[in-house]
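Every read-out reported here was derived from the displayed coordinates using simple, explicitly stated rules and does not represent laboratory data. Being a predicted model, the structure only gives us computed values, none of them experimental. Cβ atoms are built from the backbone, for glycine too; each structure is taken alone.
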Structure P
Amino acid sequence: MRRVVCNGQRLGLRDVTEADVAALHAIYGDPTVTQHMPFAPRSLREVAGLVDRAMEAACAEPRLLYVLAVVDAERRDLIGVARLHVEADHPHSAEIGFGLHPHQWGRGTGTDLVRLLLSFGFKQLGLHRIWGARSPSNLPAQLAMLTAGMVEEGRIRHHVHTPHGWRDSIVHSAIEDEWTER
């Protein structure tokens, strides 16, 4: 298994571990954070299960799923979670997703995180296309993806079933030969 270590100026990415469950629960268990996600806030037990499955996926060959702790570069504390899922049928394409602790909101952290995910995917994994889907009402995610260099592609109607019913998704993408690290 190849461990992920990817460092930027303000943030770092690393594989999640069992020691991260409580910090991840502060994100996945927060109704404010999960309001744009396709699931209700998670219990501590559910987050522990997610971490167990992420650690199993990290051992798969080929590795298709990366669930990564987002850490502050200086303090090294966990401030978010990122996910990159390589498509099995299209191994040069991957979907990203992310969530940040609310105390990181409004500070440019989301943009830095998207940039770091793009850099990781293009430079370390050799991907050609990276895409992400967001809730139409998640304007901070829109701003983060656009500012990081992703292009808004369009709307997928009734794409995700949430606890509140069907929701559309807005898709953004970056292509390796068009993307420049900013």
Structure Q
Amino acid sequence: MIVIPPVILASKSPRRQELLTLMNIDFRVVLKDVDESYPDGLSPEEIALYIAEKKCHAFDELVHDEAVITADTIVSVDGQILGKSESPEHAVAMLQTLSGRKHQVITGVCILYKHQYNLFYDVSDVLFRPLSDEEINFYVDRYQPLDKAGSYGIQEWIGLTGIIKIDGSYTNVVGLPTEKLYQQLVKLK
């Protein structure tokens, strides 16, 4: 029998919650406000891990027998970090940057269990076909992607119609590398 300790998901992302549900993992959501800034000079992978660990530290004294899962997803194109957009105009600009280009989606994950931190990340390469301004504006107006890294959701219209290739984990692009997460959770004792 596969035994996983009780899980706290420290994320308001409905996509991460859906992925854990699909993995048949019982969890509860607990949210903490955490400053997501990071020091200059970090690589995209280091940024994702730094923020995921920072989020986990908010739970240091609050849990003992539960596993806390935190994550941070960023998009990187030619070394430029694309986080969450600040406005519809910013979302349009991000999608114009991604149009016709390959980019990386990096998700850093931190699991806090019995005062131990387990950090890992995943990287997926994603290629968009060239997108017209009309398509980008339609997507931003209709789907309001301001809460998503890179201003898009792979599971939404723009991902279904605009992504022509993905190398790596699909669930990583959604926001949680479930394959790696599962392997780490079953190791917890």
**OP:** State the single structure among P, Q that was used to calculate relative contact order in percent (Cα under 8 Å, 6 or more apart), giving 19.
**Re:** P
Subject >> Of the structures P, Q, the one that -7500 was derived from, the read-out being helix-only ellipticity at 222 nm (-39500 (n - 2.57) for each DSSP H run of 4 or more, over all residues; to 500) >> reply: P
**OP:** Using the calculated result 0.9 for distance in nm of label points 7 Å out along Cα→Cβ at positions 19 and 155, pick out the matching structure from P, Q.
**Re:** Q
Original post:
Given that semi-axes √(5λ) of the Cα gyration tensor in Å, derived from a single structure, equals 21, 20, 17, which label among P, Q identifies that structure?
Top reply: P
**OP:** Compute mean count of other Cβ atoms within 10 Å over residues 27-34 for each of P, Q and report the one that scores greatest.
**Re:** P
**OP:** Taking mean count of other Cβ atoms within 10 Å over residues 131-138 as the quantity of interest, name the structure among P, Q where it is greatest.
**Re:** P
Original post:
Thinking only about FRET efficiency 1/(1 + (r/R0)^6) of positions 35 and 99 (r between Cβ atoms, R0 = 30 Å, to 0.05), which of P, Q has the largest value?
Top reply: P
